[in-house]
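A.B. asks: Following this line, the structures themselves.
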Structure P
C-alpha cells in the first residue's frame, strides 16, 4: 500500500450521503480529502485538474432537474472538464448520472423505484474490471432515476432494475448506479429518511433491515475489493504519468 500523499476532491450533496466505507480506504492510502458542498461552493469555479481524484457522490436531486437545482450545471461543467483532461473520477449514483449527463447522455425518471439488493449482470468488460468482485453478490440499489450510456463509455454491468449499472470511460473514470459505499450507519439514516416511501411501495421496515442483514457482509467485502482494485489502478496510472513527466524534464 502506498503512503504517497495524494488528494481527492469530494462533491457531497447531502451530509448523510457521504463517502461511507470508501473514506477509511482513501485515508489509509494517504489521501487528503476536500469535501465540497455544491450548494455552497460553485463547482464550476473549481480547478478540474485539482486533486488526484474527483469523487461525485449521490444525492436526492435528479441529474435532469437543472432548473430546480441550478448548481448541478456547475457540476456538469467541472465533470466534463475533468473527463476531457482524462483525470481520475469516480461517480456514485447521482454522480454516475452527472458523469453521463456531462457527455450529453440523457438522464430520466424511472417508471418504478429500484430499492433493494440485486446481483449485477457483468459484461465481458465488467468481468475483466474491478466489478468482477460483485459476481454472485447482491449490491444495494436506492434510486428512481436512470441514464443512457454515453458514446464514450464502456458498459460494465446491468441489472434487472437498471439498464446501466456501471460503466468506465477509458482507464480513468468509473460510474456506478448502485451504492457500494453504504455503511450500516448510512443505511439506518437513509431508511429513516425514506420510511414513508418504503411503506408506500409495500416494503416493510423489518423486511428492509432483514435484507440488509442478509446481504451486508458479502456486499462490504465486494465493495472493499472494487474500491481497492480501482484505486490501485489509478494510482499506478498517476505514478507512471509522474515518472514520465519527470523524465521529460530531465536534461
Structure Q
C-alpha cells in the first residue's frame, strides 16, 4: 500500500553462458516510489559483492568479485521499493536497462532484461465513531468529527454518497462540513470515508431526529379553583405533546 515497502527478486537466467560480472540499472518514478535499495541475492554466492548507487529515479548495481567464479541462475538481488505515501498511481513500472555481463575471461556477454510493475493498493479506512452521532432536523450546519483508522492525507468524507469539504487531521481523525440542507429532513444518512486513489470504509449511520412539535393547549380541567382548597390533579388537553413533556405552573 502507499507509504509501505515491498521486496522484489531480481533473477538471472544464465542459460549456457554464466557471467562472472553483472551490471544493470532500474528506473522508477520518484513521485510514486520514494527509493529503491538492493542487497545481494543467493545466486551471487560468497565470491561476489553487490555495489549499488542511487540517482534521481534510478538505481545502478554492479555485481563483481573473483573473476574465475561465475554467477549461477537464480536471484541475484533482492530489491526493496519504498512507496511514496502520496503516490498518484496504482501501477508503477520499474524498467531495467543498461544490462551488461562479462564472462570469466573478460569477454562481454549479451544479456536482455525485463522490468516489472508494482500494483499499489490502498488500505480500506474504518470509521469507529461520529461526533456528533445525531442531530435534530432543521438544525444549523455543523462540523462532523470522524474517528477511525487508515485515513490518508487527501481523504474525503461522503455524506449520503456525496463528498463534503473534508479536513485531514491525522490517520485516525477527520472533520467534515455538514450543511443545514443535509439535516433538513428527519431520517438517516450513511457516512463513508474514501482515501485518495481508492479504499473506502464501511458506512456509519448518522441519525437525523424529527424536531419536537410545538405543543398547544386546548383546555384545562378543572379550569378554576377556590383559593385555599386542597391540592388537585390538573388535566391538560391539547396537541403536540410528547413523552417527557412538562407542565409549568406560573413559569415553574
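A.B. asks: Quick check: 2.3 is what I get for distance in nm of label points 7 Å out along Cα→Cβ at positions 81 and 105, calculated from one of P, Q. Which structure matches? Write down the numbers at each step before the final one.
C.D. replies: Working: P: 2.3; Q: 4.0.
Attributed to the structure labelled P.
A.B. asks: Output the label of whichever structure in P, Q has the greatest value of distance in nm of label points 7 Å out along Cα→Cβ at positions 41 and 241. Present the calculation step by step, with values, prior to reporting the outcome.
C.D. replies: Working: P: 2.0; Q: 8.3.
Going through P, Q one by one, distance in nm of label points 7 Å out along Cα→Cβ at positions 41 and 241 peaks for structure Q.
A.B. asks: Using mean count of other Cβ atoms within 10 Å over residues 9-16, single out the structure from P, Q with the greatest value.
C.D. replies: Working: P: 19.4; Q: 13.6.
Once mean count of other Cβ atoms within 10 Å over residues 9-16 is tallied for P, Q, the winner is P.
A.B. asks: Let me ask something else about it. For which of P, Q does helix-only ellipticity at 222 nm (-39500 (n - 2.57) for each DSSP H run of 4 or more, over all residues; to 500), calculated from the coordinates, equal 0?
C.D. replies: Values: P: -12000; Q: 0.
That value comes from structure Q.
A.B. asks: Same structure again: Given that Rg and Dmax of the Cα atoms in Å, derived from a single structure, equals 34.7, 126, which label among P, Q identifies that structure?
C.D. replies: Working: P: 17.7, 69; Q: 34.7, 126.
Of the options listed, only Q reproduces it.
Laboratory data are not the source of any read-out in this text; all were calculated from the coordinates shown. Everything numeric here is computed off the predicted structure, so don't read it as measured data. Cβ atoms are built from the backbone, for glycine too; each structure is taken alone.
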